[in-house]
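Q: The structures come next, written out as structure tokens.
Values quoted throughout were computed directly from the atomic coordinates according to the rules given, and no laboratory measurement underlies them. A quick note: this is a predicted structure, and the numbers were derived from the prediction, not measured.
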Structure I
Amino acid sequence: MNERHVGAPGQVKEVTSLANPLIKDIKALALKKFRDQQNAFMAEGLKLVIDALDLGWQIRTLVFAKAGRGNAAVEKVAARTVAAGGTVLEVSEKVLVAITRRDNPQMVVGVFTQKFLALKDIRADNGDVWVALDRVRDPGNLGTVIRTVDAVGAKGVILVGDTTDPFSVETVRATMGSIFAVPVARANTEAFLAWRGGFSGLVAGTHLKGAVDYRSVDFSRGPVLLMMGNEQQGLPESLAASCDRLLRIPQAGRADSLNLAVATGIMLFEIRRGALKLEPIADQQ
């Protein structure tokens, strides 16, 4: 393992061996057990790493491919990593493939410290929208919901019960970087219901027994908590009973339910239309 200077305070360590202990630790982050042990997770892509640094997330290790050598943006991120007390590794393509488990990996990978928002620290003001997800199982669904929460300007996500890990590689990929912009809290059902008791706004959930069309509800007064159920079972009775309104999304075809992330997106944009009263979202080129 060689070292060379990186155009700013600090040094880059060159790594070509999969047996290197630093690489072994990073590869282990593919498993939740090791993410929890290290309180860390991986994010792939230069833009995601820059966004995370700009939003104040703590970077532990920056990994970049040899092809990134001399790239001004990569060098700048490397300097920021060193300044933040992190380690910078320049690795071979073989090592990067092993870390990301992808044949065509991103040029840059960052290892960051996990961050959860404490449920007790959530203060919902007028116009705020929070999403509570009960036992969400699919990392693609969770990542897409987090990305949608970011897109509509909602405040954050509360994970209730035994959910998939928001910091898994699959979830982080699905968020497209929104994991760094959207606060995530977690709680068991009992703690969540206790917190919900102090929530002053409208609590709405989608439910197969919902009698109210989601488009007929006034979301413009106070904060809103949107409660969405598990992919297979929906909201359990304990959570459904805590809702002020149980809503349905009318469907014209033969399908009897919608994908969780799709249903959450439909609800969030309807709530946004009524509650957030923001300017229309500008078209993205």
Structure II
Amino acid sequence: MTAAPSAAEPPPPPPGLPGALSVEPTLADVQGLWRRLWLRTPAAEDATTEVHWLQAGPLHVDLRLPADPPDVRGARSLSDLPPRVLRLLARAEGFAGATAVERGVCTWTRRVNWRGPLDGPDVGALFFENGDLMERGVFADYAELWRRLPGAGPLAARQLRRADGQAAVLARAGERFLLGRGAPEALAAPASLPVRLERALAHRHRGALRRLFDQEFCHGRLTPGGGIIERSTNPLREGALAFPPDAFTAEVVHLTAQDFDGVTEESAWFPV
């Protein structure tokens, strides 16, 4: 699920793809927690990025973190980190929204996106290969191989909204969860997160930095005390409580966040 520039017509399928699609996956077939094994494009291959995709019903959360996270030891907030480290954090990817599968072709419609604007629609042709899920780009030349993690357990997901307009998707598969939150209007921003970060750093615009990092994508485990973050686009949050244990049933969901200056706050979110 890699967004790429749109085209008038999809490219022809790769050799062997029609036969592989004789049994077309449906939305029901892609439910669960997946780990990407590799990504291949004509220019590169990536088998090291830590990528998790959780599909629960029609909702998805996807988090992609480099295998070499920056060293943030000694920092109490993102504002303590030098520009070099902030740039490394901006390499992450995360998105969340709704998923549709028709005739084996999957479309991921993003409601929030860590990097902001997209280059084009995120559409992939799916087929199963030796029990794993192969995805090939429809509007871009790429392939990704996914493996469903065993023993995930019950699935649940909620779309949430905060009073200031921020959106979030919270999803679980058994005792694992993924959470993505951010400002939907960032999808219409004039430039990507890394580009806007460079501008904010060049102008030493602290307010812009606060806004850019007022978002988070994370995954972790569910415990009797709530959801504990294990990996996050804000590594200073790892080990922190993301939400209380009633987050999948409460009428009002309380999510925690740490702002750019290191202040941890709890805010009310409402199902939509």
Structure III
Amino acid sequence: MYLLIGLIVVVGSIFTGYTLAHGQWGILFQPAEFIIILGCGLGAFFGSQTKYTFGLIMKSLKHLFADPGSSKARYLETLALLYALFTKMHREGVISIESDVEKPESSAIFSKYPSISKDTKLVYFIGDTLRVYLTTGDPADIDSLMDVDMDTMREEGMLPAHSVTHMAESLPGMGIVACVLGVVLAMSKITEPPDVLGHYIGAALVGTFFGILCCYGLFGPMGSKLENYVSEEHFYFNAVKEAVAAAIRGSTPLIAVEYGRRAIPYPFRPSFPEMEEKVRSS
């Protein structure tokens, strides 16, 4: 939604400013230059991909006009789910949650929070971590294991963002390529009257304009949006990690989820009374 609004503002600003300056819109319509710039940019972009990275990019396109859904309610639901797991561990022993982490789809705890448990990546993150602890009984390396998992998710999520950003950064150069070709064409018309020659030179300069516009006004914001999406999800998983790590270290369920609450970004962080009321009433 924000990306769409931003693109509308970019296009609207150009349209308004150029119109107020009494610009002629016909001169900006140069299909040949658009084909050169976008074709070269997309061709270079595609050529730099592997099957793996291209698949990631295709999957990430849905994030361009979506939002990670971060909210106080989402964090509270997640903390409530974790509190339920930790309470069962605390009262009945670690082995009591074996069925919950082995088969989360049939777990009464996970089923109680469908909006959270439908996030399979999160469910596996929690389940795999607790499964290792169940198997080894050793909390020593759990923090490091979760860090490795989160770093991998973050790096993987950043690959599409970096690819789109790199393509955006190439477009001003492709615009110069189109502009130079336009100047070459204009030079072949050097004997034409000034108004004709001016038209060709203006058309050539449209290539530079369009390349810079696509970089900073179109594809650049797309790359930044994908980066922000990944960063916001990283905050979410970090809060889960802090809570799980505390529970495995032996903290009481309430203290464990308090660790998680403290890792939540301030705009979404519930107060301690809000969290306590939520976890105890769920």
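Q: One of I, II, III was used to calculate Rg and Dmax of the Cα atoms in Å, giving 18.4, 55; which?
A: Numbers: I: 21.1, 66; II: 18.4, 55; III: 26.7, 92.
Working through the options, I get structure II.
Q: Next question. Given that Cα extents along the principal axes in Å, for residues 109-212 alone, derived from a single structure, equals 44, 31, 27, which label among I, II, III identifies that structure? Present the calculation step by step, with values, prior to reporting the outcome.
A: Details: I: 44, 31, 27; II: 52, 34, 19; III: 85, 30, 12.
It traces back to I.
Q: Tell me which of I, II, III gives -2500 when you compute helix-only ellipticity at 222 nm (-39500 (n - 2.57) for each DSSP H run of 4 or more, over all residues; to 500).
A: Values: I: -9000; II: -2500; III: -25500.
Of the structures listed, the value fits II.
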